[in-house]
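Heads up, there are several structures right after this.
Derivation of every value follows stated rules applied to the coordinates shown; laboratory data play no part. All values reported here derive from a predicted model rather than from experimental measurement. Cβ atoms are built from the backbone, for glycine too; each structure is taken alone.
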Structure I
């Protein structure tokens, strides 16, 4: 599936996710800094991927981990710095949340600083819900 807006195209085809470009995009983020190229390749292989292109240049990425029945976790939403502030993140989230495989599922995500963007896409902080994490000791400091 693909969506088009001006000179931009968003694809949900895993093959469109260029692992090296995605790795480069994620290396600039606080949440994925230090993630290896091999790990990025594994995340792409195990996810429904969304790749944002301006013509032939990949400028954004996001992915969803899902069971295709009940839940989808939206992860690694990132847009190249020079392309931010153009509404592309909001558009990407509209496409992702409305995707035929995801639209009827409970969609969750977490963020430390982009809740304004995600609230525009209908996300909210539910009452009496606690986010819990179990992680190895070595990565506990990275959250």
Structure II
């Protein structure tokens, strides 16, 4: 189904707009609540990943083992900082999914669009839209 045919369906446009709004809300919550410590933890995690790749290339097993331990600690720290933005966005996401489920039925209840011969239901359409919107929004807000 061509894009203009997808956009002709009001329910598809409704989910597209909802996913855009949720992507913006989630991106802003991450930007506001992540904090400097969270950004530093994420940067440390990225640095450790680079060091691990270098150690793998060199075949340095001792350094690789040491970095894996540091990586686990850093991942836990990073997840701890990401928990606050997740809590802030959880209730709005829950309410909107409850509303969507009420309007469109269960996850596989109502076909939304057809892409390349595959029928996409409302949850799949939401998932595609949220991915398309959230990645550039988070890049724009420098959340990654």
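Taking distance in nm of label points 7 Å out along Cα→Cβ at positions 43 and 99 as the criterion, the largest value within structures I, II is that of II.
Given structures I, II, which gives the highest value for relative contact order in percent (Cα under 8 Å, 6 or more apart)?
Numbers: I: 18; II: 40.
Largest value of relative contact order in percent (Cα under 8 Å, 6 or more apart): II.
Comparing mean count of other Cβ atoms within 10 Å over residues 27-34 across I, II, which is largest? Don't skip to the end; give the middle numbers.
Values: I: 12.2; II: 17.9.
Going through I, II one by one, mean count of other Cβ atoms within 10 Å over residues 27-34 peaks for structure II.
When percent of Cα pairs over 21 Å apart, for residues 51-130 alone is calculated for each of structures I, II, structure II gives the greatest result. helix-only ellipticity at 222 nm (-39500 (n - 2.57) for each DSSP H run of 4 or more, over all residues; to 500) was computed and gave -6500; which structure, I, II, did it come from? Comparing all candidates, it corresponds to I.
As an exercise: percent of Cα pairs over 21 Å apart, calculated from one structure in I, II, equals 57. Which structure is it? Before the final figure, lay out the partial values.
Working: I: 43; II: 57.
Checking each candidate, the match is II.
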